[in-house]
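J.: See the structures that follow.
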Structure 1
């Protein structure tokens, strides 16, 4: 992956006109990491077309190589993955470093069960990763016969997993923290020794991501059923099959460009994303409609921003990754917005609930928050002011705060290079679309 050299701090330039742009978005991180794992587990070769090339997908690919999977880059942004037929090789004794990639640590914590009997691996990451909970997943894996545990006894990584396969049976799984726990189990359960039944404890968040998981699993030849997301059943003895698989554009990454149209009253077309995407964050366009935008689903998705944005009262439990983008849009709405369904943000790359409130307050916005919501009351536009905005080493914080820089002068983004986690060339594409960066 090529490394882009961004400065330690990036000054932004606002625009005084409605933006007009046609943009292409890189591949979905969520789909890329699912497809990488399932292609690795498949019988035969898979060609992944337009996968995302980023820090998160890099650590996933490197881990799979450690598990004995051959992954070969090809021309025109393609990866050739030689599947292992559900049987990984022993990776050696050194821990696998997964940075701060939540999908990687959770997916691999389950998938490592498919290492050979007698082998084991430790998954570790950056300091923040050691604060992100995973014990709900390891406990449920234990009920299914997988020996997985948090090494330090904190309920967070590092995680040690012993090989030997998944026995199967029944487990209970907390669904209120992250849907990635469920996805991790669903992806390897078709290869279990006996059928798997999962009862969800509490309310399952981010359901569209579970639907996305089911789509990718089906695309590679396996399946599962569910009872209104309260329980899941997976038949053992299934197999994944290698195939040619195109990764669609990342809907989460598209939200920042959609937001640019909304806050400037401009027009932005996402050329390589459609309204029938299985990604949950495609619903962000409908949220913008409620705020007064016009959305056209033809040859992509086009957002036309209004003269005046309406405030909104919305539950984003189904698409929490879009919450920071919406908070940035709410800064320019007429009146107070209420955004709820945000409890999972506390255990993301940073505590996003607190972080977004702190940064919006810096520019003059009144923000109240609790464990599940923000109440955002913006002042008149001429009372907003610039400041150095912290990213907390969180890619989504950086990209959401860029939206504010389109309308508020003298915004400076600290540590802009953190976007490499999921969108390495974000600032270049942002500049090309809106000429928002200073020379």
Structure 2
């Protein structure tokens, strides 16, 4: 078991390279496993059911992103509260935050499941479905929504485990769930001949296993967070801080929900079924490329949060510099892979030449500014980790909501169908400029802010 003393010594004293590796590598492995599942799942569906079924998955994406956004809002907001309070020695408040996160994630999962099933058909058409794709989306989502509680609890609880410095538990949660999903996919899709519904059943069974693993961890005495029944009772002051700090993550995913809806509808108007399906494949590839960055961010967050709470400013700056350097290298690596081998990547998902040709051009356009993405993701994570809600919210809004959605609507008016894809690198460049300037200003004033701060600043603008 990771004791409080060991945790404090690890986060506050261990060499930064080793500490970042210790926390980031398990998170990154878990993220890559999750992204690999999404890629393999799409390959199985594309090869086993067809390109239109991939289009059905693409239509389903917005509602899944919405649920993920809520779960991450709870989880990342809680992680910030837990990390900073552990750093300052306020263990009871950390326990309350974690317990509240468990309760709220279950409640939210139930609400999403009920409302999603009640309004499923209108939601599918709202998200851009054509008549050809609506049936596939309905088959998939009607099953996926049944696992909303498992997904919500697992995603939020993984971040709580990382916040206490036990990233391996979160990694194993994802490996167990996603590994089982990859095993079950071909059994349900091909063996039981259930098509896209089979993929959905494989997913919710796997989510339940992750849920079960985390329940055993937190109730079995292995966690350093000693959560009791009283900590599950909502504390509205703590919940207010959790939601405020988690809002940037929710906004990013809400932005992704709105963006996917805009893109699907724009592609439906300008292109049709095959373009929607192609966009789904590109989304899977981009998600895979971004997962190492999110894993790095999740390892970085408890380090920055703990040391900010403990007023160890040199370690905050050191962790930020190292994380940004690694994140940029990761971004460049995936940029080169997707720019050089787009057709090769598309052929994994389909044998239809039309889709491969469309994807080859579109993928190169979308990733053009990808080397800048590391700064965007990790810069926003820094502000969230140190409890600065305002810049974190604005930076969470910048790429998808402030830039990408308007550009995805406006650029097709000038450039036609390719304008949808031109919107991505343009938004990346603009968001990087905003993030970089804000980050430079904040780091320069960090010494002065910390010298005047309380031991654990709850939220500052």
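J.: Please compute FRET efficiency 1/(1 + (r/R0)^6) of positions 275 and 387 (r between Cβ atoms, R0 = 41 Å, to 0.05) for structures 1, 2 and give me the label with the greatest value.
T.: Greatest value across 1, 2: structure 1.
J.: Something else: Out of 1, 2, choose the structure whose coordinates give helix-only ellipticity at 222 nm (-39500 (n - 2.57) for each DSSP H run of 4 or more, over all residues; to 500) equal to -28000 when calculated.
T.: Numbers: 1: -8500; 2: -28000.
Going through each structure in turn, the value belongs to 2.
J.: Can you spot which of 1, 2 the value 25 was calculated from, given it is relative contact order in percent (Cα under 8 Å, 6 or more apart)?
T.: Going label by label, the one that fits is 2.
J.: If you don't mind, there's one more thing I want to ask. Rank structures 1, 2 by distance in nm of label points 7 Å out along Cα→Cβ at positions 67 and 371 and report only the one at the top, that is, the highest.
T.: 2
J.: Thinking of 1, 2, which structure, once distance in nm of label points 7 Å out along Cα→Cβ at positions 147 and 363 is computed, gives back 2.6?
T.: Details: 1: 5.2; 2: 2.6.
For distance in nm of label points 7 Å out along Cα→Cβ at positions 147 and 363, the value 2.6 is produced by structure 2.
The numbers here are math on the coordinates, done by the rules we state, and not lab data. Keep in mind that this is a model prediction, so the values were computed, not measured. Cβ atoms are built from the backbone, for glycine too; each structure is taken alone.
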